[in-house]
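Listed next: structures, encoded as C-alpha cells.
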Structure I
C-alpha cells in the first residue's frame, strides 16, 4: 500500500486529525490536493505561520502568525481537507491542545480533516487519543519513473536506458533531491560510471545521518580473491537477480548469505567484491554503535538502520562479525535490550521484501542462535576455509603483483605456497609486508628468502582455534553448511 492509498484509507475510516511524518511538504500538499479533488471535488485549504491561509480569496492571509485563530477559522470554511504546515511546533501549547479537543467534535459533524506535517514523532500525551499518526513514504518506483519521464521531457533527454537505470538508483531520494541531482547530471553531461559515483555520494549523505551505517566504496573485483570457486559461481548466476528481467521472469529476490570461518580468510573482502561485481552500494553496519545506555534507543537505532536500507535499496548490507552481538545465551544484564534487537533483526531477515542483499560474516557460528542460521534467514551459509595450495599460489601472485608489478614472477611462488599451509590469505599478505620492511631496513630489495623467514617465524591463527575449525569441517560434511 503506497502513501496515497494509506491517506485515502485514513479518510474513509474517519480519522479526522492526522499527523504525517515527512520531509516532503510540497509532495504531501500535491498528494492531499489530488485526493481532495478525487473524493470531495474540492481543493484543500493550506495554512502556514507566515502567510496564514492561502488559495482562497475569502480567507487570504487570515490567521497570520496566529495558530489558535487558524484552528478557529476551520469551522467557517467549506473545505474538507486542511493542511496546517509545521503546526506540530504549536501543539504543546495548552490553548492549542484544548482547541484541538473541542474542534474534534466539529470535524466529525462537518466531515472535515486536518493534516499536520512533521519530521519526527512528537505527539503530546494529551492529544494521543485524538491524533492518528502515519508515515508519508518516499517516492516508490512508479512515482520515480513518472518524475524522471517528466524531467527528461523537459530537459529534452531521449535516453530510455539511462532513465530505467536511474529508477533504482534514486530510491531513497525525495522528489526535490532527485530533481536537483538530475539537473547536475544533465548540466555536467556525466558518463554512466560518473552518474553512479555521483548518486552514491549523495546516498552517502542520507546514510551518514544515522551515524551507524557506513557506505563503503569498493573497487575490489571478485577475480582478485583466490579460491572460493563455489561462492563465486553461486554469486555469478545471481548477478542479475535484481533486474527487471528477473522480476518479470518470476525469480525471487535473493535474501543473502552468511560467511563463516576464521579471521583473514576473505569474508570481508568477499562482501566488497560482491558490491563491485553487482554494481550495488555496500552499506556496512557497525554493530558496536547500535547499543547505547539510554533504554529504548538501541531498538530505535536498529529500526532506523532497516528504514535507511529500505530507502537506498537496491543495496548490499554487510553485517560484519554478526556473532559478536547476536550471540546465543549471552549473559548481558541490559533489561532485555539485546533480545529485543535480536528479535527485530530476525523478523526483518525473514520478512523483508525490498531489494536488500545481506552479507553477514561470522568467525564463530557456534555463538549464533539457531533461529539465526535456520533456512529462510539466509539463502546459503558458506564455510570460508583456509586456502588450499593452488589458492595460496594465487594469493601470493595477487599480493606480489600489487607491490612488484614488473618482477613478481621472479619470486618462488611454488615453494612459498608449499610452506604456508594452514595460513590465511591475510597472513600471507602480512608475510610479504614483513619481508619488505626487513629488506628496506637493510637498504636492499626483498627476496623469496625474506618471505620464507617471515613465514617460519609466524604461528598460524588456525592453530589457536584448531578444535573449532574441526567442528566446521564436521558441519561441512553433514551438509548444514556449504564450502565456499
Structure II
C-alpha cells in the first residue's frame, strides 16, 4: 500500500495548488482525480473555457460593430465558424490541463485517476481502472461544486442545460432563455448575444448580481440592455417544459401575473452546490452541514482532525482564487506555519464586457452595519484612455471610513477592471487610506487613473478631470 503525508481529493484550482504547496514544503503528496483530465470545473468546464468564448465573441462583435469606426474596412461579409470557435476553446482547455500535468510531474506529486472515497480517516479507496487503497497521514478534500437547479426543472443537457453544456453547443441558439441573473448566466448570455442569439434573463431578485454593490448592478444592467439583452427582474420561475426543440418557461412577476417565455435553449444558472457524492465522508467521521458543505473550523479542519476541506465544498464564496488561497493555507498550516486569509479581501469579478470587479464592503453592507463612510466615484468616460479604446462605460467607486479615511470597499465597472481590482486589494491589505491612493502616481493614459480620481473624490471631493 502506498503511503503519503498528504492526499488531496480533487484537482481543481484549490486541490492542485494545495498539492503543489504541500510538495514544496517537503511532504510526500498524492492527488486523486476522478476525471481523465486535471483542473476541475474551472479549467475544464468553467473559468477557462467561458473566458475563451467571451474573448472570441468579443473579437467578432468588434469586427462587425467597431472596426469601421477605427477605419478598418473588411470587404465582404464577416461570418462565424462556430465549430472552429468551440474547437479553439477545447484547445485552450487542453493546453491548460496539460500544464497542470506538467506541474504535478515537476513537483513529484503522485496522481491517481479514479473516484476517491474514504475507507476511514487515514485510508482512501481510489476506484479507477484498477481499485487500490492508499494511506494518508492527512487528507485535503477539494471536490468542488456542481451546477445547481430548481426542484421542478429537469436538466436534459440538450435543450434545458447548465453552464457545462452551454460551453459545448453545436449551434448558436435562436433564443436563449437564462434563468438566473448571476455571474455565469450573464457571461454566457453575453457570449451568445454577441453571436446573434436573442437573450432573455429571468431573475428572482429585483436586480442582477444581487450580492454586488447596487451601483455595479445598475450600471451592468444599463450596458447589457444597450447591447440587446432583455431582463425580467422580480420574476419567479415555476415551470420549465420541453417540447421537441422548444422550451417553455413560466414565471410569476412581482404583481403576481403569469408570464411565459419560449426559447430553443434554456440555460439554468441558479448557482452551484457543493459536491461530495461518492466521498463516503461519514466513514472518516467528516461532518456535512444542512447545505451539503463540509464543516470546517478556522484552520479549515473538518470534524476529523487530520482531514481538511477547501474551496467550493466549504463555506464562503465559490471562487477559484479563494480555493487556491485556502489550499496554500492548509499546506502551510500542516507545515507548522501560521498562514491567514482575509476573506473580506477576496476580489469578485464578472467577465462580461465591460467587466465588473469588487473587493471589500458594499455600500449596502456598510449602511446595514451602521458604519459611517464616504464615497468617491469617477466615470470611465472621463479618461483619455477609455475614449481612445472606445470603452467608456463604467466607473470606479471607492468607499472609505468617514473618520479614518481607510478604504473599506472598491467597486468597478469598465474595461480590464478584472486586472485593475488587484490595485485595490493591495491597498486594502496594507490598510491604505483613500488619500494614500490619491497621492500615488498613476501612469497616463491608463484605466487605472480612474482609481486615483475616485480616491480623490472620496478624500476631498476634488477629482481632477470632472
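For the reader, a short list of remarks on this structure follows.
- Rg and Dmax of the Cα atoms in Å, for residues 110-197 alone from the coordinates reads 19.2, 54; which among I, II: II
- Identity of the structure behind 0.98 (criterion: Rg/Rh (Cα atoms, Kirkwood Rh), calculated), options I, II: II
- Here helix-only ellipticity at 222 nm (-39500 (n - 2.57) for each DSSP H run of 4 or more, over all residues; to 500) was derived from just one of the structures I, II, and that gives -10000; the source is II.
- If log10 I(q)/I(0) by the Debye sum over Cα atoms at q = 0.14, 0.34 Å⁻¹, for residues 38-77 alone is computed and equals -0.46, -1.02, the structure in I, II: II
A short reminder: the numbers here are calculations on the coordinates, not readings from a lab. In this text the structure is predicted, and so the values were computed from the model without any measurement.
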